[in-house]
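Trainee: There are structures below to look over.
Bear in mind that the values in this text are calculations on the coordinates, not laboratory data. These figures come from a predicted structure and were not determined experimentally. Cβ atoms are built from the backbone, for glycine too; each structure is taken alone.
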Structure P
Amino acid sequence: MLSLAIAAGLIALLLDWADIRPAQIAATLRRIDPRAYWSALFVQAAIYPLRALRLSILIPSAHRPTVARLLPITASHILAANVLPAKVGEASLVLYLRRVAGVPAAHGLALLLVSRLLDLATLTGGLALACLGLAATGEVGELTWLAPLGAALAVPTLLVAFLVARGERLLSRFRGVLAPLRLERTALGRRSQALLARVIEALAEVSGRRRLLGALATLPIWVCVFLFYATLARGLGLEQFSFPMTVFGSGLAILGSLLPLSGFAGFGVQDMGWAAGFTVLGAPAELAASTGVAAHLIYLLHIAAFGLCGHLVMGFWMRNQE
């Protein structure tokens, strides 16, 4: 109920800011170019096997399922991660990997951590390149702050990349810092210490070569993500914006979705991020807001369909195992 209230409140603020009504969002959905819609659906569908392939690369060989086995797990996890509030659905990957593919929980947690760090580094890196590219070409010459913003975004990109490369070492040092606190005196502290030790061990099993391959596999994933939103943006009425512009606008929306502030199904900050990004680039506020909510609804429709299929396949497998 709290999640629904947050979603409703944030969307109401967005509609009031842009001075639009829900009927205008429905009209935006109705006028989408069919070719753009089907192209966006095809691109989004391509993301799932790419994410499953990345998981396969990162999982240690002793516990590695096939990409086909990982595909419904990936679809189900994406649905849970987007629908459940405060990002708690992210933990479903650990559960699904353990119950359906036999991957130990510590390995699943390590995979989730590495995957999300790779996603964050690629997202901020893509935003940095978009800002620097727009500043260099002068497409939005009046936005003189784009170049400094692009340079600033390069900093977290490099920091997160370092975390991926040296994660187990940093966690080992963190465990050393916690040692004087003697957390093992409590049951919760002992479980936390044991889990941290297992995650460090699991991260250590993901070799540097496998992490590098995982990083390389992340690049086409995010090319498809940005292409999906660029195709939707053009089909919904933002055809005057170039690809770097749509990367900037949709990138802000995705950054907003990473915050645990959105309500049910991610509504709120993500839509505001899209509206803010495209408004800064020159789109009318009502068009930026209506296309943002419309793109979000289309995205949710797709992940709901893919996620439902994924859950059905997993349920069928587990029933046969019994």
Structure Q
Amino acid sequence: MRVAISNFSRPVDLDDDYERLWDETTPPPPPATRRSLFEQPFDWGFHIYAIGVHLLDEEVADHVEFWDYAPVRTASYLANGVLRMTFHHERDLAAYLERKGAPDLLLNYGVHGESALALVAGRSFRVHVPTLRTAADPLPDAECYLLDAVEQLIPRSMLYIPVVNTAVLRPRPTTTVRDFIYLAAIYAGKRHDFLVDTVRGTELTGHLHPVSASALDLRGTNLTTSEWGEADVVELLQTSRIAVYPGDATSNPAAMWECVAAGLPIVVNEAIAGGKHLVVPGITGELAAEADFLPVLRHVLARRDDYAPRAYLEERWDTLTVIRRYLAFFRSLGWTY
């Protein structure tokens, strides 16, 4: 069985003779060895690759690809055995599919993959995992959907619970060095400015990653920052007391769940667009209105040991349990292998 996973960036405005290029392209040979789901290096994308890597581990899939758009067209294997491929745009991808055929299963994450779903209609079982969606936004045609807000659920949909590498992301007995951490790059909806203004002039200590210190006015705060590659994310989590998610027009379920896996209660803006179902009051964390964000943050810090985020995840949403629930859901809607 062949599986494709896509998380497309914006298409690249370049042109070439893609039919000729794919006629002349020889794919790289698969590696002699690969790392299993929990052996792969900790990095971005675990929640994206997980279903495909699990199917490789179970010898259900014999080939898994990851698709994206980029200025440079590439094809190379990741340590987990997934063939990472970049295309320029839809026409490039279409030429590839004409020569290699459609995958048996396509999982599309994000907002730029609707054309890919259409390209394999009737040939692949298509799973769409949109981000930043409201209940009023139309959904592209697919066999089923994983949605990250309860109010978005429709027939043929299931609530999206991210899977995280619980073998790496776990509590560790160590000295905490800061009150909170916020894992999110700066862009619209993440509300770093609101968080900075909220803690300015207080004694609270925090860390923002991946963030350039020059991108924010941190005067009067006890905040530090680090950019991509400057700090070990696992250590940042394990040395923080709690995590915060002040964003509104955003959806952070994977990063939020990573914090929960590391044993950190999360304080989340109640206006966040997706992922609120991961906040179980008194257990994994608390939702907070913007006007109450600071007092709720202080409340959770003061009662940090009363929360049990890791135990909740292990009991109800263990990584393999979640993946198997997804696969059973796909089968119930007609996916076969």
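Trainee: Can you tell which of P, Q yields 21.6 when mean count of other Cβ atoms within 10 Å over residues 178-185 is derived from it?
Mentor: Label of the source structure: Q.
Trainee: For helix-only ellipticity at 222 nm (-39500 (n - 2.57) for each DSSP H run of 4 or more, over all residues; to 500), the calculated result is -7500, so let me know which of P, Q that is.
Mentor: Only one of P, Q returns -7500 for helix-only ellipticity at 222 nm (-39500 (n - 2.57) for each DSSP H run of 4 or more, over all residues; to 500), namely Q.
Trainee: Continuing with this model, one more query. Computing Cα extents along the principal axes in Å, for residues 90-161 alone gives 53, 20, 13 for which of P, Q?
Mentor: Only structure P yields this read-out.
Trainee: With distance in nm of label points 7 Å out along Cα→Cβ at positions 138 and 306 coming out at 4.8, pick the structure among P, Q it was computed from.
Mentor: Q
Trainee: Identify which of structures P, Q gives the largest calculated value of mean count of other Cβ atoms within 10 Å over residues 130-137.
Mentor: Answer by largest value of mean count of other Cβ atoms within 10 Å over residues 130-137: P.
Trainee: When relative contact order in percent (Cα under 8 Å, 6 or more apart) is compared over structures P, Q, which one is greatest?
Mentor: Looking at the calculated values, the largest one is P.
Trainee: Still on this structure, I have one more. Quick one: distance in nm of label points 7 Å out along Cα→Cβ at positions 2 and 66 came out at 2.0 when computed from one of P, Q, so which one is it?
Mentor: Computed on structure Q.
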